[in-house]
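Following are the structures in question.
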Structure I
Amino acid sequence: MGERRYTKDGEWASFDGTFWRVGLAASVVEELGDVTFVELPVLGRQVTAGEAVCALEAVKAAADFYSPLEGRIAAVNTRLAAEPPLVNTSPENEGWLLALESVPAESVSALMDEAAWKRWESGR
């Protein structure tokens with residue numbers, strides 16, 4: 001995957017050459033605790049940046065996942081239906097939640113690069 005971009009809330013996006021895969025930063029997943037269930041979104045749905053698109057249930061809390069980008073949901077990580085702990089064990093790789101297409105450049109430019117995210121995260 002390409003360079004990872006982040007929101008201030010720890011949602012990430014990374015371009016894989018075709019789609020923007022999105023998920024949660026490891027530090028955010030750690031705060032949630034062990035993920036026990038992932039409600040995946042509907043394929044083909046058009047979403048806006050900041051819109052709740054799916055839900056995660058964990059030992060410590062339940063949380064909505066907000067899309068970091070505008071676009072159309074082109075894929076979902078179906079492995080998470082049977083293996084929700086992937087979100088914990090590999091949050092920024094195998095534990096991705098969904099993939100977006102038709103993402104406008106301005107949606108991407110609104111996100112922080114990895115260096116800016118690390119500075120932001122260390123100050124939280």
Structure II
Amino acid sequence: MMEFQEKRKIRRFLYSKITVAVLITLIFFILIEVWDVYKKQSLTKDNLAKTAAVLEGLKGREKMLSSEIERLKTEGGTEAEIREKFGLVKPGEEVLVIVSDEVEANPKASSSVGFWQKIVNWFK
């Protein structure tokens with residue numbers, strides 16, 4: 001009979017309102033912490049994706065720079081780079097300037113428009 005009464009006391013304690021309130025409060029705080037961990041995990045996953053994209057970009061840039069270095073190691077590549085940067089020419093070469101058709105032949109002719117013509121052009 002004593003054993004039955006001990007079980008009853010334990011059961012009464014476990015099912016009391018205070019014990020249930022404490023357990024609900026603990027569960028609430030545990031859920032808050034789990035939610036924080038979930039948000040951190042989600043943020044970490046996003047950062048991992050961004051970092052992977054940056055890594056791919058850097059790998060592409062590394063390939064481009066490696067090919068540029070290989071090109072500059074050759075004599076023709078070095079010569080082309082020097083010509084481009086400094087505008088140098090070999091003896092006997094000439095520079096050609098190509099002018100587009102849109103450039104007017106006489107730039108002073110457009111500036112000789114009179115005052116009244118400018119006003120009329122303004123209203124067109």
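Readers should treat all values here as calculations from the given coordinates under stated rules, not as data from a laboratory. This is a predicted model, so every value here is computed, not measured. Cβ atoms are built from the backbone, for glycine too; each structure is taken alone.
Distance in nm of label points 7 Å out along Cα→Cβ at positions 25 and 89 computed as 2.5: which structure among I, II? Comparing all candidates, it corresponds to I. One of I, II was used to compute distance in nm of label points 7 Å out along Cα→Cβ at positions 17 and 113, and the answer was 2.3. Which one was it? Corresponding structure: I.
Here helix-only ellipticity at 222 nm (-39500 (n - 2.57) for each DSSP H run of 4 or more, over all residues; to 500) was derived from just one of the structures I, II, and that gives -26500; the source is II. Each of I, II could give Rg/Rh (Cα atoms, Kirkwood Rh), but the derived value 1.61 comes from II. The greatest value of distance in nm of label points 7 Å out along Cα→Cβ at positions 73 and 97 among structures I, II is that of II. Taking mean count of other Cβ atoms within 10 Å over residues 65-72 as the criterion, the top-ranked structure out of I, II is I, with the highest value.
Can you tell which of I, II yields 0.45 when FRET efficiency 1/(1 + (r/R0)^6) of positions 33 and 57 (r between Cβ atoms, R0 = 35 Å, to 0.05) is derived from it? Traced to structure II.
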